[in-house]
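What follows draws every value from the coordinates through simple rules; no lab data is involved. Everything quoted here is computed from the prediction, not taken from an experiment. Cβ atoms are built from the backbone, for glycine too; each structure is taken alone.
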Structure 1
Amino acid sequence: MSKRIKTVLLFGAPGSGKGTQGKLLGVLPGFVHVACGEVFRSLDLTSEVGKVFLKYSSRGELVPDDMTARLWREHLAKLVQMGSFKPDTDTLVLDGIPRNVYQAKMLEGDIEVIRLIVLRSRDREEIVRRLKSRALKDNRLDDASEDTIRERLKIYDDESKLVIDHYPAAIRAEVDALWTPIEVAHDILSAILGRANERRAIEDQKFVIAKH
């Protein structure tokens, strides 16, 4: 990419509805949603990078950061090539990457983070209930264990805090994850547009100063 891509980062614990919100944003004109899981699912497992991914995933291990960043860049290049993403005009919505501070630093040359949206819930028990219900509905009995769910939520809290704190507080916005999906989407868009309006005000001010 010739310049950094305007990007919104979407964070949320399992059960917060992050995937749903990413997809909702992705259907709006001017927004393109890319989830880390989507990047991995799109891989040709017979290719060189696909085989490397399979080696780690089959052992239940996380893909190394360097490889994750490489796969993400290749996926984005494919979207540009297909015309699905126009980096000069579209806003990228990232979900699941960066996963840690090292990845965040690796992507600094690729993306300009204009907003970081954090889906939060003051009622952790409701999130646990959601995850148990989802696991039973999808017949994922291992994920229905309350101990497993609470451990997943703790891991998310520990990992995400470091990444969220890496970015300036001025671009962060917290949204209540327990509202209805359309209300959550409204709050997310309001947060994004608020930042856009702030940027527009700065540009307008520069224009006025330049005229005088």
Structure 2
Amino acid sequence: MGDDFGVIFAAAISGEHRGKPLGIADVVWESGCAWSCKTIKSEDPFTQKNARLISGRNSPIYSSGIENPLADIQATGAAVLGVWNARVNEAFNEFDDVRIFVMLRNFSTLHFTFFEEAAERFVPGNYEWRKNKRGNLEAIDKATGEHVFTWQPHGGQFTAIRNVPSSCYRFRIKKRPGLIEEQHVINLCGFQDDWIVPVAAGATP
């Protein structure tokens, strides 16, 4: 759904969806704006208080020379944030404005919530890292005491936990769209019977 969301969002703003983003820039508009697009399944998009934004594989072990990521948790956490910051920097090298665009979705109830925030570089010294019961690393914001990041040593998945702002946009779809009839699709593509040519068994196409 993530790529589909990026394609839909790009079409809505007359932008470009990048299959292989530069840094975190999934969708770009003109020459100065870029977005990282995230979509999250939610039981109730209207009341959900925070969103877990997965940035994909984030493994600083080789780039930082860390052989055992659990030997010095604070150093590993700082290296993890360094990988994220490098991706943000890569996007800012090309674009003046880089943002995160998030959709919380429930296709069963057709309830949706959108919010957007500026892409941030994180200062490693602002966070205290600890190992949880599952063996993953969690970062606590020293100023607020909130759990804000999770990193999984096995696989290197990095997750940022963001609060859903009160300024988010919530909506529901009143009527579920129906299926497009087969004949309508055929007519739209201009199908002609002579597109199909029978080939005898054993014949060379």
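Listed values, structure above:
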read-out: Structure responsible for 20, with relative contact order in percent (Cα under 8 Å, 6 or more apart) calculated and labels 1, 2 on offer; value: 2
read-out: Origin of the derived value 16.0 (mean count of other Cβ atoms within 10 Å over residues 63-70; candidates 1, 2); value: 1
read-out: Read-out distance in nm of label points 7 Å out along Cα→Cβ at positions 15 and 135, computed value 3.8, structure in 1, 2; value: 2
read-out: Which of 1, 2 leads on distance in nm of label points 7 Å out along Cα→Cβ at positions 39 and 79, largest value; value: 2
read-out: Among 1, 2, structure where distance in nm of label points 7 Å out along Cα→Cβ at positions 127 and 151 as derived comes to 1.8; value: 1
read-out: Structure responsible for 1.8, with distance in nm of label points 7 Å out along Cα→Cβ at positions 47 and 103 calculated and labels 1, 2 on offer; value: 1
read-out: Which entry (1, 2) yields the derived value -6000 for helix-only ellipticity at 222 nm (-39500 (n - 2.57) for each DSSP H run of 4 or more, over all residues; to 500); value: 2
read-out: Structure (1, 2) behind the derived value 18.9 of mean projected area of the Cα convex hull in nm²; value: 2
